[in-house]
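Any read-out appearing in this document is the output of simple, stated calculations on the displayed coordinates, not a laboratory observation. None of these values were measured; they are calculated from a predicted model.
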Structure P
Amino acid sequence: MIKDFDKMFQCTRQALEQHFNQNKIDQLYQASKEEYVNLLPHVPYIGGLKNKLTMNLIGGAIVLAVVKPLEKEGLTTREIGKVIYTTFALYVQAKPCFLRWLINKLVFASSSLKKAKRQAEESLFRKYSGDFVTEFVEGDGENFDFGIDYIECAIHKLYQQQAAEKYLQYVCLGDYPMFQALGIGFSRTQTIGSGGHKCDARFKRGGKTANGWPPEELAEWKEIEPTK
């Protein structure tokens with residue numbers, strides 16, 4: 001998990017260059033790493049590597065550890081949000097082209113879809129209280145090939161616990177550069193992080209993915225009335 005932190009922070013370094021010099025970035029690295037180590041006991045166990053969404057939760061924890069020192073430096077929420085977005089964009093772009101091509105193929109493989117359906121069904125039992133809860137959505141034959149509705153989000157629960165919910169919508173934006181780099185059509189109209197009652201992710205083989213920054217034109221970024 002510490003190695004995962006170091007890999008991601010290499011991308012954060014580049015995102016921070018417009019705000020700080022290298023000496024300051026080195027200091028922020030140490031402060032963020034300390035935050036991460038202190039945060040790890042609060043990151044819930046959701047099944048380990050048997051749960052493919054564990055890495056999503058770990059990524060969210062890494063981002064949270066980076067955010068806290070930046071707050072102390074006086075960066076605005078928007079500036080920190082851009083650092084988060086850029087970190088995710090650089091992280092996936094650094095993946096080898098062959099690996100991105102392979103992931104693209106695996107996402108739509110019948111075995112992967114069966115696993116996603118099974119995991120969604122199992123998540124409804126809520127074995128781990130801090131876990132994601134998902135529902136698999138069959139494709140409509142035209143606009144998307146399949147979808148995943150996130151009814152509960154493990155990252156949201158962690159950020160809520162740490163009083164950092166205002167950054168969650170920026171973490172969600174990281175999906176856009178990720179799926180762009182993978183060549184996967186991705187769309188979403190709402191997220192839990194932006195006040196929606198679910199995250200409605202839709203995937204299309206060979207489809208287009210909108211730019212995630214600036215986010216104001218995205219449907220999920222519009223103000224959504226919380227579900228009562």
Structure Q
Amino acid sequence: MKIGILQTGHAPDELKSASGNYDEMFRTLLDGHGFSFDTYPVLDGVFPDGAEAADGWLITGSKHGAYEDHDWIPPLEDLIREIHARKMPLVGVCFGHQIIAQALGGKVVKYDGGWSVGHTEYRLHGAPVQLNAWHQDQVVDLPAEARVIGKSDFCANAFLAYGDHIWTSQPHPEFENSFVDGLLRTRGKGVVPDEQLNAAGASLDRPTDSNLIANEIADFFKKVRT
């Protein structure tokens with residue numbers, strides 16, 4: 001099964017040698033599940049010819065906001081709507097979670113409650129999961145077809161599903177603790193409150209449930225759909 005990765009951001013240059021770029025993190029996360037991958041760095045204007053260029057699609061995180069004025073956002077939203085209309089499997093993470101909601105009629109804002117950073121507990125399908133977060137933006141109004149499948153105390157719409165063909169996550173299953181440590185140093189200072197940065201740094205020895213989420217994403221892609 002070929003997964004097309006729609007890359008909407010770049011990892012900090014200082015961290016790429018150790019962790020890879022955002023598309024490489026997802027290749028690592030989903031390694032061993034039998035997928036092949038093509039990457040389309042849409043933020044650099046590189047798009048597939050259409051939804052049928054892959055069997056399933058994944059949209060990465062980004063430092064950009066879904067509501068920002070970038071030339072690549074309207075064609076990305078058009079592609080999302082095409083994938084949705086064809087009921088092809090689509091996964092979105094962080095920015096991907098947000099841009100899918102926005103493209104399908106929801107609303108994304110810079111949340112006035114502040115940031116969620118580092119090790120965070122969510123409830124997914126009613127069960128607790130531990131994942132790394134890095135966001136201030138949130139989906140605050142849901143598209144008509146979206147249903148909430150997971151949340152945290154801070155983020156009410158942390159995991160969404162649309163029918164049986166779209167699955168999205170606000171937290172980052174692809175972010176290892178070492179990468180979050182790098183983000184604290186390269187993108188956190190002066191942006192995220194120091195108290196939160198310190199708390200996130202102190203939790204970096206705690207394990208996450210990234211493997212559990214990787215299996216859920218893999219099963220989602222492989223699901224037989226009629």
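Structure data summary
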{"item": "For -8500 (helix-only ellipticity at 222 nm (-39500 (n - 2.57) for each DSSP H run of 4 or more, over all residues; to 500), calculated) the corresponding structure among P, Q", "result": "Q"}
{"item": "Given 13 for percent of Cα pairs over 33 Å apart, calculated: source structure among P, Q", "result": "P"}
{"item": "Entry that produces 9.1 once mean projected area of the Cα convex hull in nm², for residues 70-205 alone is calculated, selected from P, Q", "result": "P"}
